[in-house]
Structure 1
Amino acid sequence: MPGTRPRLLSIGTANPPRWYSQDEVLDLYHTTQPALRSLFHSGHIRGRFLYLPEPGPDGIPPLETQGELLDKHLKGAMEIGPLAIERCLEPMGLRPADIDYLVVLTTTGFLAPGLSAHLCRRMGFRDDCARLDVVGMGCNAGLNGLNPTANWALAHPGHNALQVCIEVCSAAYVYDHTMRTAVVNSLFGDGAAAALVRCCDTDSRAFAPEILGFESHIILEALEAMRYDWDSVSHKFSFFLARDIPYFIGVNAPIVVDRLLDRFGLKRRHIAHWIVHSGGKKVIDAMEYNLDLTAHDVRHTLSVLRDMGNLSSGSFLFSLSRLLDEGVVKRGDYGVMITMGPGTSIETALIRW
């Protein structure tokens with residue numbers, strides 16, 4: 001008989017082919033201001049995978065229009081999205097035609113029909129595959145999307161649900177040499193992550209965690225702290241990140257985490273693994289301090305940030321993938337996944353191997 005809880009059976013990740021160090025990005029755009037260069041070097045990030053235009057005759061990449069950025073989003077999404085899906089499905093012996101429910105999340109571009117329809121045409125998903133596109137929720141969206149994905153799997157035992165986070169953050173960049181845009185341009189990278197979810201036999205060949213439950217928390221007084229709005233000077237959409245985001249995230253994280261654990265009669269000391277969104281060094285520091293976590297607890301969060309930057313909605317799956325590759329998880333271990341983003345909101349999920 002199928003298991004009674006959805007399980008996260010496989011993860012696949014992908015990035016663009018080109019990795020840039022922080023210095024390479026600064027030099028490429030001829031950024032000489034000491035304050036901006038210092039910002040790029042202060043965030044625990046060595047470099048990121050990015051889709052950047054080739055330099056023009058003056059040696060500087062041309063400034064892209066909003067239309068060109070949207071085109072880049074679709075083109076990049078159709079490169080890294082299918083690759084992440086293939087890496088997720090192949091170890092399970094599955095193909096896109098075996099997927100019954102497809103959830104696609106992005107914040108870095110808008111189009112209709114959405115990315116799910118483009119993936120169906122590109123990869124051969126069935127024409128009766130149920131689909132959901134989640135657009136604009138931000139970095140927390142990965143767990144916002146995993147919730148309906150897991151619930152669909154729970155309602156359809158034995159059927160395959162696939163969640164795909166596709167973020168081409170470089171399609172949301174504005175280069176105007178201001179501190180507002182430099183904060184964003186120094187932090188975010190491009191990447192996609194796919195997760196296969198199914199209610200299946202507990203004796204499945206995959207050693208995979210059960211998804212036990214979710215808990216959400218929105219901080220309405222910080223609604224404007226993270227936003228993506230129109231820049232009338234650059235004639236593009238532009239991200240804004242307030243300086244006090246780490247404070248809001250840090251002081252509210254224990255509220256939602258403890259509420260999640262209380263539902264299952266658990267305490268933080270019972271959690272063996274913490275999978276936290278790579279939101280930025282100061283945000284991670286705030287999570288460590290307020291949740292009494294150690295550097296070891298957030299080692300994969302920090303390593304993803306170091307190597308790839310903030311990958312928005314898919315970051316937590318990159319961290320989970322690194323944890324699984326480590327081979328240290330034992331049967332019966334509990335894990336908490338945490339994502340944070342605009343709203344300002346904190347999303348959590350409890351898993352058990």
Structure 2
Amino acid sequence: MKNLLVTGGCGFIGANFIHFLFEEIGFDGRVINVDSLTYAGNPENLADLPESARQQYHFIQADICDENIMARVFDDFDIDTVCHFAAESHVDRSIVTPDAFVRTNVNGTFVLLELARRRLDKLNLFHHISTDEVFGELGDEGAFTEMTPYNPSSPYSASKAASDHLVRAYSRTYGMPVTISNCSNNYGPCQFPEKLIPLISLNALEGRPLPVYGDGKNVRDWLYVRDHCRAIWTIMQRGERGETYNVGGRCEKTNIDVVQTICRLLDDIAPPLAQGARESLITFVKDRPGHDFRYAIDCSKLERELGWVPAESFESGMRQTIDWYLTHQGWVDRVISGEYQKWVDQHYQS
């Protein structure tokens with residue numbers, strides 16, 4: 001893995017993965033980050049990379065659906081490995097604008113696979129990051145395994161399911177070396193504030209209402225983003241080509257439990273609010289369409305075969321996450337106000 005293409009590397013998980021490569025792994029190859037810098041892609045997430053990585057890291061603002069540009073990237077950088085994060089990823093947005101999700105998540109993945117297929121003689125691996133949402137919802141018992149049938153509920157999860165199937169098809173039809181990981185809900189530094197944990201954290205910090213869908217009893221399996229990054233790297237290094245691995249935090253929480261945990265942590269480490277405990281800010285709102293009741297990941301295959309286990313508990317991961325937001329108020333202000341886009345425009349041509 002000398003020339004690693006990371007798509008969507010300015011997004012939440014992609015940026016954390018690039019930091020992980022240089023700060024924890026000591027990756028000695030080149031990392032070529034391609035990101036179109038849509039609303040959730042923020043190159044400021046990578047502004048503090050170690051100085052030692054500056055010669056190895058290359059950023060290109062481009063749309064993965066643009067075959068001509070992406071072909072030049074593959075050729076100019078002699079790409080031998082792909083780690084594919086780039087995706088539209090917010091369920092609520094997919095309900096309003098499903099076409100954008102089909103374009104990026106399905107067509108964009110197809111473009112990358114076709115370009116990788118032209119370099120099969122040089123390709124080491126195409127790793128595709130997916131989600132547990134492709135499996136649909138669970139009842140009160142059980143967990144998703146790698147053999148669970150796909151049953152997506154939203155345009156977002158349907159588009160990710162389609163991209164998963166394309167990656168598997170290229171493995172079976174063309175012999176492409178691929179791996180796929182389906183992860184549970186991530187949280188951690190640099191997450192765009194529309195997602196549950198940063199939204200609730202920032203609202204609670206400022207004393208604003210804390211919106212919770214329905215009765216708050218929907219269940220998710222939470223995974224600290226750096227644990228996810230370690231899992232991805234483990235799969236890329238030692239995973240069997242053609243295989244899929246589920247990545248979960250073994251940390252099921254109802255949404256209301258998550259919100260109450262954030263409130264308690266902020267009451268403990270942040271200045272108090274005039275109105276008292278932050279739990280008083282919880283506001284139940286109308287549930288969204290097609291809201292899956294429960295997700296849970298069985299990650300025993302990854303643990304058993306590759307030796308990965310999550311290092312962070314929900315409490316320790318949440319405390320690190322909240323500490324990050326508290327100490328990066330400038331980043332928060334720029335993202336919430338939209339000023340980050342001016343930062344992007346000053347540094348990159350759109």
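Coordinate-derived values only; no laboratory data. From a predicted model like this one, the values you see are computed outputs, not experimental measurements. Cβ atoms are built from the backbone, for glycine too; each structure is taken alone.
Given structures 1, 2, which gives the highest value for Cα Rg over 2.2 N^0.38 Å, for residues 191-286 alone?
1
Among the shown structures 1, 2, from which was the value 2.5 of distance in nm of label points 7 Å out along Cα→Cβ at positions 7 and 303 calculated?
Structure of origin is 1.
Please state which of the structures 1, 2 yields 23.5 when mean count of other Cβ atoms within 10 Å over residues 15-22 is computed from it.
2
If we compute relative contact order in percent (Cα under 8 Å, 6 or more apart) for structures 1, 2, which one ends up with the highest value?
Largest calculated value belongs to 1.
Work out which structure the value 1.6 belongs to, where distance in nm of label points 7 Å out along Cα→Cβ at positions 311 and 327 was derived from one of 1, 2.
Clearly, the read-out refers to 2.
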